[in-house]
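Chemist: The next part holds the structures, each set out as structure tokens.
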Structure I
Amino acid sequence: MILICPICGASGFQRIASCERIERELALRDEFWAARIEGHAREEEMKDRTDVVHNTAAEIHVCDECGLFVRDDDGRGFAGDVYAPYVMERMLRTYIDAFRHKERLYRPLLDAKFGKGARVLEIGSYVGGFLHVASEWGWDAIGVDVGADTAHFACAHGYHTRQATLEECAFDDASFDGVFIWNTFEQLERPHEVIAEVRRIVRGVVVIRTPSASFYATTSSPALLGHANLLAFPHRYGYTTSTLDRLMMQHGFDAVAHHGDMHIPPTRSRLTATAKREEDEMRAMLANKSDANEWPWFEAIYRSKC
């Protein structure tokens, strides 16, 4: 199979993880969470921990030119991804709490220029956690998500959500003050097409949150990779800050800042005391890391050049 990089178009790749390594990490991931969940967890409670779309023993390659990680398997579609309602309720609370802690970083990006009522779009709005918090900040927030269960759940909670791809929505030119893509960009098959559409509809800032390819490449600890949701690398693509900047610059965006962060888990309920202690120790270990690539996940902020 000849790989073509979806970012730079190059065809030179190096294998960084074999099928055998990913198969071992899949087993490690099952063991990791079995030891860190209190009591017996029902199958639906392991959604987005061990039950993920990219869940096969597939090779991981890195582009020689731009550094993009590519997972060989295509996975199943996200549109039919099944979520139990009670699990989504737990996820919603976790994500509301996580985004509330980001107010200092992100609210001033729009309030300073657009004030109250800034119009924002979230691509991959999941269960609606960011839409909830954006509304608390006084923003007019819309979400788009291809998942039937997640989009229905968000709508039922009063969050303005469309079950569609970004292109299908056909928003007006320059109709959003900000576009946010949290925990989704690494799964998008055609990143250039998505960013071209984002460039057309946004007149302010773009924020992208994605797992760090560098962290996966340089970390051998199963505990660190487990808490980062990077065991077996369950993502279509893996970005570094420079790879993502390269893509965005081609579409007329300038990089403003990069911030390293921990993984936002689907829920924190029923974690053992050991698991919570490990998370705290991991955060303390990373606290002095100034390079966003050294964190498990990073968030990048961009502004349109015009």
Structure II
Amino acid sequence: MRAVRNAAGHVEVVDVDDPAGDGVLVKVTAVGICASDLLYLARGSEQIAGHEIAGVLEDGTPVAVEAIFGCGTCDQCAQGKYNLCELCGVEILGMTKPGGMAEYFRAPQRALVPLPAGLDPADACLVEPGSVAWHGCRVGGAGPDVRVAVVGGGGIGQLAVAAARALGAADVALEARHDHQRMVGEQFGATTPTALYDVVIEAAGSESGLHRAMELVRPEGTIVTIGLHPPDTVWPHRQQFLKEVRIAPAIGYCGHDQQREFAEVAGMLAAKPEIARALITHRFGIDDAVAAFAAAGVRAAGTLRVVVHP
């Protein structure tokens, strides 16, 4: 099968064996390129790329694939909190394990989420980053009567705006760097930040984003950090102390209250197809994956989400 592999700081399209072993075979329809994929590439990963995966099973069922498998047997996995399984930071698709940017991918049955009617499998790679955003909003307590601000206008930041609105937050603001990001945020119902907010989602993954989030949060409010910040990041401790701000890390996505965040996001995307239309700005076939990664790395040129279709 054809696959996209990281190799010495660049990607290449190669022929590899079909995926063997345990799990369910998925014919891949779409794989998104995330900032994490670019980071893995820069760090010298030599795995098949891609963790934002959608596809179709042999019986025709369209699915999205949770990229966090967990072990499936520990106490955290048994509670549906597979994002807290000790394997979460070890077995990483596209970095330490082969990802899904290939014609076929084999996944555990527990990682497959059927798509609802109305969500095209060509767009369903957005379920994975959407679930990261949804989890962050839920951890922070976004909901009715809660004022939410999002810092970072990339794909996950935009999906956090959509998630906050879907969870019932009536007042959602977006702090974005580029004009095209602000325009898309407005389509999703975001305003420009003008005051202090109960919950601030830091989706920029940068030190400046953390400091801006601290400026926007109200005293005794909550900042949710979605991204993993490097050890040398300077945190705004003094401002946090003076406001008694709660910092809530949010890693990946999980199940809760007999629900799966993946399924909730799939429902949101099915109900609002305009989200995929606005966020997926570039589509490439698998043989053009080199151009796809080049486009994904140029955010100022109007790029939001780049998708590869094997």
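Chemist: Using distance in nm of label points 7 Å out along Cα→Cβ at positions 67 and 243 for the comparison, can you identify which of I, II gives the largest number? Numbers along the way, then the final one.
Modeler: Working: I: 0.9; II: 2.9.
Going through I, II one by one, distance in nm of label points 7 Å out along Cα→Cβ at positions 67 and 243 peaks for structure II.
Chemist: Also: Computing distance in nm of label points 7 Å out along Cα→Cβ at positions 147 and 211 gives 2.4 for which of I, II? All intermediate terms of the calculation are to be shown ahead of the outcome.
Modeler: Values: I: 1.5; II: 2.4.
This figure was derived from II.
Chemist: Name the one structure among I, II that Cα extents along the principal axes in Å, for residues 51-114 alone of 33, 24, 14 was derived from. Walk me through the numbers before you get to the answer.
Modeler: Values: I: 43, 40, 18; II: 33, 24, 14.
Only structure II yields this read-out.
Chemist: Looking at structures I, II, which one was helix-only ellipticity at 222 nm (-39500 (n - 2.57) for each DSSP H run of 4 or more, over all residues; to 500) calculated from, given that it came out as -11000? Spell out each step's value before the answer.
Modeler: Numbers: I: -11000; II: -8000.
Checking each candidate, the match is I.
Chemist: Another question, then. I have 17, 37, 40, 6 for P(r) over Cα pairs in 10 Å bins from 0, in percent, for residues 19-90 alone, calculated from one of the structures I, II. Which structure is it? Mind dumping the intermediate values first?
Modeler: Working: I: 16, 39, 32, 11, 1; II: 17, 37, 40, 6.
Attributed to the structure labelled II.
Chemist: Now for a different question. Assign the value 4.0, calculated as distance in nm of label points 7 Å out along Cα→Cβ at positions 35 and 163, to the correct structure from I, II.
Modeler: Source structure: I.
Laboratory data are not the source of any read-out in this text; all were calculated from the coordinates shown. Remember, it's a predicted structure, so these values are computed and weren't measured experimentally. Cβ atoms are built from the backbone, for glycine too; each structure is taken alone.
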